[in-house]
1. If you rank structures I, II by percent of Cα pairs over 13 Å apart, for residues 64-119 alone, which sits at the top with the largest value?
2. As an exercise: volume of the Cα convex hull per residue in Å³, calculated from one structure in I, II, equals 99. Which structure is it?
3. Quick check: 11.5 is what I get for mean count of other Cβ atoms within 10 Å over residues 48-55, calculated from one of I, II. Which structure matches?
4. A value of -5500 was computed for helix-only ellipticity at 222 nm (-39500 (n - 2.57) for each DSSP H run of 4 or more, over all residues; to 500); which of I, II is the source structure?
Structure I
Amino acid sequence: MRVALLLSLLVVASTVQAAGPLLLRLGEHEVHAEYAQTPPERERGLMGRSELAADSGMLFRFDEVRRHCLWMKNTPLPLSAAFLDEDGVIVDVIDLEPLSTEIRCSQAPARYALEVNQGWFEAQGIRAGDRVTGLPGA
């Protein structure tokens, strides 16, 4: 009985961990994004990472729609972040400097933030007013 329960728990745990990155679309461009939706996942973010694959990133989902802030403590990557409203419309794009403890906030209320390699949004011609599709629950 205990062995069967343990095996069932292992199957469920491996299923949860097997979920791959989200596939987000920004016009004709795609981003494969890890999904940080819990407070510990958001707090950890991309800390300690020394590289991020091209067309990859991390999507943060915040519990409330309001102005949100990010910082780069313990994050050695130069990143850009797009803040998105509940419908996936970009309300602001900012650049974040590696290892900085400067707190950078969105200019408008947001539900999500999408972090990618610095300059990615600009290189793709993506800016405030553009829409991200493929968001969880959207």
Structure II
Amino acid sequence: MTAQQRAERSAAQMWSTDKASQALGMEIVEVSPGGAVMTMQVRAEMLNGHGICHGGYIFTLADSAFAFACNSYNQLVVAQENTITYLAPGQPDERLTATAVEVAKTGRSGVYDVTVTGEDGRKVALFRGLSRQVKGQHFEE
């Protein structure tokens, strides 16, 4: 099995039980070893009192991309710590894209950066996720 096949199979297994990402209408655009790209359409019920996308939804999109990136090696991995910096608002009816990339992976710990962009390419948020591998695999190899 190639590393790419392992990443795709791990993502498929995770996606099958990821009710949160599914309920928010997220889509996996791409997954690779240590990386993932996900999108989410900003719906009316995701808007805050300012009429822009609530930061919690932006965080959730970034967190989901982070999860698929760090789980791409067929090892069970959870978040240890995450931070986000909001740079621009997500607009109503806009499709946001979260691109997760692995920065470092040593032993059971990893560092991943996620950039959330709007349809026009502007940076909406920067997210950093620290991961921790736990016991188990997504599927038998």
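FYI, it's all coordinate maths here, none of it is from the lab. Note that this is a predicted model, so its numbers are computed, not measured. Cβ atoms are built from the backbone, for glycine too; each structure is taken alone.
1. II
2. It traces back to II.
3. For mean count of other Cβ atoms within 10 Å over residues 48-55, the value 11.5 is produced by structure I.
4. It must be structure I, since only it matches.
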